[in-house]
Structure I
């Protein structure tokens, strides 16, 4: 298995086996492969990521939990949840936020479950009501810099359904300026201007 973590649009894989996906990345001349799970080795990889020519990173260890612990301790964790929402026509909902197409999601509040967070954030960001949470879809990971702190966000995604005619209202306080329903076969038309982790979510429909 593997975990894919995005640094911008560049992936780093934590894996305990070399499957077909990992094998393909390993043969790129600007990919970095590490099988020595030490602090200096990981810091060296994080330094390489900043270089323009960096393509992908692969960290391998047969003990996935050991690997995750060693890598994650270099970041401050943030947990978020959101939804891939479908209507009765089979269309999916996209939002436009800060210049990119996205899916509704947000940070977990103290005392709430991942599922509660996912539904609340979709309601707040879109104005949708009576959302039916169907099932978990996947967890995506990406990093970002927050006033000098390196953050690692794990976003928990769920399939959601809504029924009937609903009013959708973009939450402008979260810099959302547009919301639209998109036919599944047309979703790929938006892939040129979308975050790679969100593309991974939409690629599963």
Structure II
């Protein structure tokens, strides 16, 4: 069975550069799409849910900085999508701003494709490791539901009412979840589950 190809979106206003990146990454086995300005790129992220975004900074209509700011502000579900700036701006101030906005990496042009490829694979592997961890922890559906309510600040008695269970049964599920997550307390278990994206508070 062939592996699903990872989707890379490149937001790049220079068509020649975009074509060069496309050629390299398609050859390396990625599914590739391109947007030629920030606004088009932002819309493409929302519509197509890429696995990773490569984004220029200096672009018409909306800069790369604005794309990342807007994405962070309105779409928390994209928090685990690697976002990499690929730019001619090599000054320290621009790189610092990019990283402060939450970029995962900052690569300067001219592009070294070996470095770009290793950055992309490393970022995608980090996400894959998180998914692998989630599978190993293997919380069942009831444990996920109960931990979600723990994260929302509900007591065991309140959770028991929500699910029409006994308080003892709720405690049993919380203890099982704590063991699987290697957590000392119910709160620690909830935090670990949120951090590992097993639950959404």
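If you work out FRET efficiency 1/(1 + (r/R0)^6) of positions 20 and 116 (r between Cβ atoms, R0 = 35 Å, to 0.05) for I, II, which one comes out largest?
With respect to FRET efficiency 1/(1 + (r/R0)^6) of positions 20 and 116 (r between Cβ atoms, R0 = 35 Å, to 0.05), the highest-scoring structure among I, II is II.
As an exercise: relative contact order in percent (Cα under 8 Å, 6 or more apart), calculated from one structure in I, II, equals 22. Which structure is it?
Answer by label: I.
Of the structures labelled I, II, one was used to calculate helix-only ellipticity at 222 nm (-39500 (n - 2.57) for each DSSP H run of 4 or more, over all residues; to 500), giving -6500. Name it.
Clearly, the read-out refers to I.
I, II: which one has mean count of other Cβ atoms within 10 Å over residues 28-35, as calculated, at 16.8?
Here the read-out was taken from II.
Out of I, II, which structure matches 134 when volume of the Cα convex hull per residue in Å³, for residues 68-139 alone is calculated?
Going through each structure in turn, the value belongs to I.
Tell me which structure, out of I, II, gives 5.0 once distance in nm of label points 7 Å out along Cα→Cβ at positions 44 and 164 is calculated.
Only one of I, II returns 5.0 for distance in nm of label points 7 Å out along Cα→Cβ at positions 44 and 164, namely II.
No value in this document is a laboratory result; all are computed from the given coordinates. Owing to the predicted nature of the structure, the values given are computational and were not obtained by experimental measurement. Cβ atoms are built from the backbone, for glycine too; each structure is taken alone.
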